Structure I
């Protein structure tokens, strides 16, 4: 139980630190969807497409080295060698990418149909973000969650503050001061969004510079090859995940008529953010459990703890699913400010459930990480990506963004089931399937009835939520009491 207490403590801190950057996009939705900030729903759609490419290239520039670092940092005796080898590798590849990106920015712009002025900003941001990957991983591996959290939170504060300044305050200040007038540019909102991101990424890099000044620069080629071998399937899985997570915006842009594509993407992306409650919870949990999985792999009967971890995840996730669905229409005017976006609210329960399945998949993935069978993670993720691509190509021309939501749910649910199936064979874990199945069936069933049959009927919705909370408490009260004991 002490191990679980440590897990939940670290999960809370890492959750606060890493969920906040993801929550930044959530916090900015009310700003971006307020009438008059961006010129149209379509302009928000354009921002969403660019951020979709961000997700993909962040994965490519990391190329699985973060996960490989965790594995070898816990496995190898010479931890300094692991740290410096991983750091040197990422620095060199990031600089190489930056040079190529700047040289071929015009060709990239033509290929993906994004203005070159945005491409230049994106290349700089990707470089800065890549250079902090190993410093942050080192902080996590050495269990320094507070330092990790402070830097991450500071990044969010700067980014959020600059967005508010550039999009809300600067125009007004420009009429009162020649200085602000000199830096204000009309119809420059999208660029301001990425400039805010660039500055916050630059400050973050400055804050982790001490890492680069303290490590001993030794490059172990043999170790590097082993790390790359371990990381390669993680890279493939990461690319597949990025396709599942955000590439539907790119496909919507490609497959829908040009006159409506960006508007449809804008509506879909804004309402998609209501599902971020589940994404934030799953992300925090994953950040806590990944080091925990590796550090406890050699303890006596770790499978028992792994099984209990999944039970807790499903219990909490089921509550989040039902609660967000019940109060979705309360949340929408707070988060998505303009009614122009609300047409896409239909996708909210679908995306919530999809991200719930993804969170379960991350919990189940312990078996292939612990047994060094990361190739299975790649196989499963590639299968999910192919399913996502196939369903999007089929459904988008027929039902637009609804097809993207259905494709996302189908992909993540399939990955979850495949991981469980293979895990039983290679690393059996005694999951309590009856309890987990009960939570899932009840939460999905109640959420569907609440949203599609009794939407905005809060007497029915809240009653369902209270009953479900009572069931969870009765089932888990002993475990909850043990966790809360000092």
Structure II
């Protein structure tokens, strides 16, 4: 199912009883965060919130703010037009099994082909709802040399009584020690200057003033690699940020796709309809025609980096200030009925847990193609995405758990995982209590643990050096003789199946 606007998605949520409207003014400074955090901490993730009158510095914004729209399994599936994420994962798995790959590289190539064949590539159209209101900014001189102003356009530019800028959108200051206001659900479009390949990522955006922001793309991200090439050549880098539109775009911006595979292909596959793109007003990048907001601009590699942060991050701690590129706004366009989508991150569980869980489920077929012994993978909320990974396997030979650990550490963003716990196939990895029981019962700490070194998340404050750290793997599977275990492995206590069935028939399954 394809959504033509973020508002259309919210309408579906409201009809399903998954959305609460808040009609009184609520401040974008801290207050929206407090209400959203309370909702996200409720069992099952609570409900989505639509703030009809978000207030910026005491002034009500003309645009409503929606938050926690992905914060439950039901809403996450609804955002992708499905009854469940498992349903989508099974469908993708069946497509890939049509021609089993013989290598990880071939699996990734086949993944792109599956997306492309299912629905046509994104198509470029002349205009769309995201251009219903257009405001171009006069171009200021840079620190190095002047550059020509963008031509004026004779189109509507009203934003209430003021034209739209970064200062009058309902952008939040989320936590007390944050360095300012941050756009928290931005879909950032960049292009590889060498290959022309597009990337869609999500990197927080700190507002410096009405025309400039910080661009927090971490060292290992694809957009950061694109940026390094522009810095090497000294050419100005075009960047486009969009918000809203089909909620599938937001998911795809966070999905761990391999470098070079267009996220809009995945979006087309999920929404069962090609993504319609329009060209930006002030650069050659393309954005979804049905986006709610589009912020166009550039990064000048001749300009010094600027300190960005602090920011209350998904780690549950503040990310301290670090230097990042400065993004200059050249145009801001939006729908007339635009909704500003937002989220907050912090001490789990939060909304982002459901986005991460959906990614793991959807891409589990890819993991299984490379490691057929894998049964399931889970990223517990307490691990704030990739700090902690549970994986269950069908074990058939000694040291197989260690093969899985090293294999996962070598796959994309799994390189950031600090702890991997491998258990047997009869363990529900989504039941943290069950995993911890096996971890404590089935391991000898020295024999069953391994340490290694590798890249670390830039946001990880605990590593001794930024972006570098150690990882720990724990083999919590039953031990085989070839693994140095010289005793008999005892059976797990289980009730006789005949007795269980008899008493289920007599007293019901709940007794």
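Rule-based calculations on the coordinates, nothing more; no lab input. Note that the coordinates shown come from a computational prediction; the quantities given were computed from them, not determined experimentally. Cβ atoms are built from the backbone, for glycine too; each structure is taken alone.
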(request) Assuming 23 is relative contact order in percent (Cα under 8 Å, 6 or more apart) as calculated from a single structure, say which of I, II it is. (result) I
(request) Out of I, II, choose the structure whose coordinates give Cα extents along the principal axes in Å equal to 67, 63, 46 when calculated. (result) I
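State the single structure among I, II that was used to calculate mean count of other Cβ atoms within 10 Å over residues 246-253, giving 22.9. Could you put the intermediate results ahead of the total?
Values: I: 22.9; II: 26.6.
Only one of I, II returns 22.9 for mean count of other Cβ atoms within 10 Å over residues 246-253, namely I.
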(request) Identify the structure, out of I, II, from whose coordinates helix-only ellipticity at 222 nm (-39500 (n - 2.57) for each DSSP H run of 4 or more, over all residues; to 500) was calculated to give -8000. (result) II
(message) With FRET efficiency 1/(1 + (r/R0)^6) of positions 134 and 390 (r between Cβ atoms, R0 = 41 Å, to 0.05) coming out at 0.25, pick the structure among I, II it was computed from.
(response) II
(message) So if we calculate distance in nm of label points 7 Å out along Cα→Cβ at positions 198 and 254 for every structure here (I, II), which label has the highest result?
(response) I
(request) Consider the structures I, II: one of them gives 0.15 for FRET efficiency 1/(1 + (r/R0)^6) of positions 230 and 262 (r between Cβ atoms, R0 = 30 Å, to 0.05) as calculated from the coordinates. Say which. (result) I
(request) Consider the structures I, II: one of them gives 4.9 for distance in nm of label points 7 Å out along Cα→Cβ at positions 94 and 462 as calculated from the coordinates. Say which. (result) I
(message) When distance in nm of label points 7 Å out along Cα→Cβ at positions 38 and 62 is computed for each of I, II, which one produces 2.4?
(response) I
